[in-house]
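No value in this document is a laboratory result; all are computed from the given coordinates. Source: prediction; values computed, not measured. Cβ atoms are built from the backbone, for glycine too; each structure is taken alone.
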Structure 1
Amino acid sequence: MINQDAIVRHIRTIIPSAIEIKISKLGSGVHGAGFLADITTPSGNKRYVLKAMFPENLGHDYPSDRAASFLLDLDEFGNIPKHVKALDVLAELKDGTVKSIGGGIEYYLLMEEASGTSYFTDLKAMRNQESLSEADRIKIKLLAEYVAELQFVKKESRSLYWRKIRDTIGHGECLMGVFDTYPDGTLSYRQMAEIEKLCIDWRARLKRKSHRLCRVHGDFHPGNIWFDENGTDFIVLDRSRGSWGDAADDISALAINFIFFSIMLRGDYSGAYKQAMDEFIRAYIDATSDSELFETIAPFFAFRGAVVANPFFYPELSTESRKKIFAFIKGVLLEERFEPGKISDYIKSASMLAL
């Protein structure tokens with residue numbers, strides 16, 4: 001479970017006087033296993049315990065999950081009386097070496113610079129269009145085929161699929177976490193809980209569908225899609241929230257914006273926005289034959305709807321338009337199967353419900 005040779009080499013860099021280093025397993029628990037590092041030095045023996053986490057279940061599926069847990073341990077072990085002290089957090093690299101990543105008070109991601117124009121520009125331009133331009137159709141087809149190609153890669157893991165559903169509802173960056181950033185008065189706590197409880201019912205329903213686990217972008221929204229000046233190619237940014245999930249995650253992340261921008265800029269669901277949604281869904285289904293998507297997308301739409309209805313993200317959205325987004329969310333959650341042709345009906349029928 002651990003790379004003992006790499007750990008021994010790392011220990012020798014921080015304790016050059018070590019004469020002998022022995023690594024032995026102490027035992028296993030629910031979360032992981034413990035190992036003893038027994039180090040013989042000229043001044044006597046030093047003994048340290050090394051903890052490793054199992055890479056599945058309990059929210060530890062990705063290396064970043066395990067790093068986050070250990071970094072929290074390093075920060076907090078010494079902050080209460082009588083607790084054993086944590087000394088460092090070690091990272092095993094792809095080249096088989098080990099290095100320290102402990103001691104940080106903040107972390108930064110360094111990446112390449114992106115160029116181009118975000119897809120938000122195209123969405124805003126559709127405001128006065130009753131139908132799509134040819135350039136719009138080309139971009140929509142490219143986007144649908146891109147996610148279809150991503151999701152062609154499958155994986156067998158009930159744990160990861162259940163993780164995606166759980167995170168979509170309960171993670172701090174997803175539905176419940178987004179609701180917790182709402183200014184008071186936007187939606188009552190009871191109303192938020194009603195949507196959350198409907199999503200939990202969906203979680204039970206989706207647990208049977210772990211065969212759908214596939215590779216996803218994880219945050220496929222317009223700000224993370226940048227087209228070149230010709231509009232015939234694009235790059236994507238900020239893949240996040242896990243690399244495996246349900247195809248509905250990526251589809252809803254983009255599709256909610258056709259609904260949102262139409263409601264925000266036109267007052268209803270119509271014109272080029274409706275055409276864009278129809279074309280995007282059609283192109284995706286043509287590429288994947290994934291009609292089961294409509295039986296899983298509801299809680300993902302709920303999360304993405306909560307994002308675009310958030311006054312913190314879109315303060316310019318009118319109260320009336322915000323109510324229509326909430327109506328769409330509830331309308332979709334109350335149906336067993338999402339039907340793209342009924343989007344206007346969801347908004348109208350759900351608006352009669354208590355929100």
Structure 2
Amino acid sequence: MRFNASKTDLLTGINIAIRAVPSHTTMDILECILVQAESNELIFTATDMEMGIETHVRARIEERGIIAVDAKMLYEIIRKLPEEIVFFESDENYNVRISSGKANFLIGGRSGDEFSGLPSVDLEDCVTLSQYTLKSVIQETIFSISTNENSKVMTGELFEIRGSIFRVIALDGHRIAIRRVALKDSYSDKKVIVPGKCLQDLCKILPGEVDEIVSMYFSRNHIVFEIPGTRIVSRLIDGEYYNVDQMISSDYETKVTINKNVLFECIDRANLFVKEGDKKPIIFEIDDDEMSLSIDSPLGSMNEVLDIQKEGKNIVIGFNPRFMMDVLKAIGDEEIVIYLVNPKAPCFIKNDELTYTYLVLPVNFVR
């Protein structure tokens with residue numbers, strides 16, 4: 001194999017593919033990126049056996065070939081090369097020479113035959129939407145997935161399509177995040193659980209352009225995300241997702257309308273008195289047209305009064321400040337509406353169109 005390409009293009013491709021390289025594995029070959037030289041481009045492929053990424057890079061190919069190269073070593077060498085044009089060559093013994101300017105490297109590669117390629121997935125059942133939309137709905141819900149592997153389904157997000165409505169749901173036992181968007185076309189119903197790691201990596205790869213499309217392909221065991229030059233294949237999570245519609249109530253005793261940024265900044269100030277890992281709640285005391293936010297901890301205390309519009313009963317309720325801040329960061333509206341029932345029941349933050357719905361469980365406290 002022999003080719004040359006720009007350092008910028010190579011780093012872009014490697015940065016995409018390397019997201020599928022596992023940080024810990026007993027299979028050495030999975031620590032590699034597969035480098036494949038075709039007629040006028042390179043193909044970088046990596047997989048951790050749960051998710052795989054294939055991305056294409058422009059190059060001047062002088063001799064076709066295929067070889068597996070340690071991903072981290074390849075990335076660091078390319079990153080530190082002195083010149084923009086990179087020359088790459090491998091021989092029949094899998095020795096790899098990389099040069100740029102006066103810098104020359106020699107590293108060992110492995111046969112491409114040892115590498116597990118991406119699983120074959122039928123690319124017929126396709127749903128398309130804008131990159132911006134997909135990236136937004138993931139970013140506005142992903143904070144609510146669980147990191148507890150004992151409940152596997154909660155480590156992913158539910159992708160649900162009914163006709164022209166696409167709904168993304170995440171929950172971790174303390175909160176629920178739901179985003180609902182309308183698609184341009186209508187599709188057959190789909191309901192799959194996509195691993196959170198795949199979606200986090202997808203957000204970092206997606207440019208997020210409003211006018212650019214991402215195609216999603218669904219199969220029994222896999223989902224494929226395809227954008228120009230890159231394909232991401234992920235195994236789905238088996239299991240039955242929770243029926244969140246049964247958890248969402250339209251009943252409330254108190255309705256509060258408030259400026260989102262004012263509330264966020266106030267909670268952020270209160271969070272100064274919460275150590276990482278501490279479960280100290282911030283207390284919301286709602287009384288007429290004012291809401292008092294207070295916190296008392298070994299580090300100090302704070303109290304601040306905010307103007308609100310209130311309907312219904314007065315209430316005193318406590319929340320994890322980080323959980324509330326995560327929700328507020330995800331909402332783009334200037335004003336939000338908070339629905340509350342009692343100090344033991346979850347609060348809901350949602351808009352009239354139900355394009356977003358967030359549920360946060362309260363925290364018990366003693367005053």
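A value of 4.4 was computed for distance in nm of label points 7 Å out along Cα→Cβ at positions 198 and 262; which of 1, 2 is the source structure? Derived from 2, not from the others. Of the structures labelled 1, 2, one was used to calculate mean count of other Cβ atoms within 10 Å over residues 238-245, giving 12.1. Name it. Clearly, the read-out refers to 2. For structures 1, 2, calculate distance in nm of label points 7 Å out along Cα→Cβ at positions 70 and 94 and state which one comes out highest. The structure with the largest value is 1.
For the read-out distance in nm of label points 7 Å out along Cα→Cβ at positions 30 and 342, a value of 4.1 was computed from one structure; give its label from 1, 2. Of the options listed, only 1 reproduces it. Source structure of the calculated read-out (FRET efficiency 1/(1 + (r/R0)^6) of positions 54 and 310 (r between Cβ atoms, R0 = 41 Å, to 0.05), 0.70) within 1, 2: 1. When distance in nm of label points 7 Å out along Cα→Cβ at positions 22 and 102 is calculated for each of structures 1, 2, structure 2 comes out greatest.
If helix-only ellipticity at 222 nm (-39500 (n - 2.57) for each DSSP H run of 4 or more, over all residues; to 500) comes out at -14000 when worked out from the coordinates, which of 1, 2 was used? Going label by label, the one that fits is 1.
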